[in-house]
Structure P
Amino acid sequence: MFRDIIQLMYPAVLALHSWLRWVVLLLGIAALVRSFGAARGGASRDAMGLLFTIALDIQLLVGLTLYLFLSPNTHAAMQHLGDAMKTAPVRFWLVEHPTTMVLALIFAHLGRIKPQRQALFLALAVVLLLVGMPWPGLPYGRPFFRLP
């Protein structure tokens, strides 16, 4: 019964994660633009950065749910870790994607607590998001919009 629930949840949570990436990316770009354009210490800059970090935190929780509990691909790769690390697309999902996204999260939060360097940290976060996303056409690529 538990496996049946997971099989039902996996496509929906994966679709949520896929769609939420665009919200996170747009908020990250908006926060970065505001960090350059807003007056020093302005409320609008602060609010956009806060929305970005909240969305990124939610995206991380959804991603961790997929990674740790729901993804049959992750579970299969963990069973054969040596072979998985030799295969570039599997390694991307097992190591590179999560690492890149956690680093983006760290930089986004650093941008919130270091206002004098906010633009730098937000830029690093957005670049890491772009690098770590599974763009169509890449060996590990995914569609722009996934449906459950």
Structure Q
Amino acid sequence: MVRADRESWLGLRIQLWPDHTQAELAREVDSHLGGGALWKLGAGSIPFRILVAEHSLRGIVGFIEASLRPFAVGCRTSPVGYLEGWFVMPELRRQGIGEALVRSAEAWARANGCQEMASDARLENAVSEKSHTALGYDVVGRSIHFRRDLL
């Protein structure tokens, strides 16, 4: 993720989280691009890695926001890599883009001492649930939390 990707990243975030205001999502993007926290967990900020998928003709077509959380539902170790947000344009799904983003986020988490990766999704988001389970994540709660060993 580089500053030149701001508008593309923001546009995809708006599609992923339509219940958030554009201003709220833009503040998070600008904070991250300015070297600040994307968002905070409690009083402190948590490390984030933003990765994008770029198509040669269409530009940025997907992204993943990963963090290092001190804990996650169903996980036994700390820190835990966490998939905070994951989106690929609908017309480009099922081509390996999402998996490549997830595997890159997992590699980053592993390099930062994580032994597990976790995520969550809304109960009604069947696409997300199927995508996570297809990549080896186990459902550990019905507010839908996922985990995956990184060993």
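Each reported figure results from applying straightforward, stated rules to the coordinates on display, with no laboratory input. This one's a predicted model, so the numbers in the text were calculated from it and none came from an experiment. Cβ atoms are built from the backbone, for glycine too; each structure is taken alone.
Given a value of -24500 for helix-only ellipticity at 222 nm (-39500 (n - 2.57) for each DSSP H run of 4 or more, over all residues; to 500), calculated from one of P, Q, which structure does it belong to?
Numbers: P: -24500; Q: -9500.
Going label by label, the one that fits is P.
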Comparing P, Q on volume of the Cα convex hull per residue in Å³, for residues 63-102 alone, the highest sits with Q
Answer label among P, Q for the case where distance in nm of label points 7 Å out along Cα→Cβ at positions 31 and 55, calculated from the coordinates, equals 3.1: Q
Here mean count of other Cβ atoms within 10 Å over residues 15-22 has been calculated and equals 11.5, so which of P, Q was it run on? Q
Given a value of -0.48, -0.57, -0.78 for log10 I(q)/I(0) by the Debye sum over Cα atoms at q = 0.12, 0.13, 0.15 Å⁻¹, calculated from one of P, Q, which structure does it belong to? Q
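Quick check: 30 is what I get for relative contact order in percent (Cα under 8 Å, 6 or more apart), calculated from one of P, Q. Which structure matches?
P
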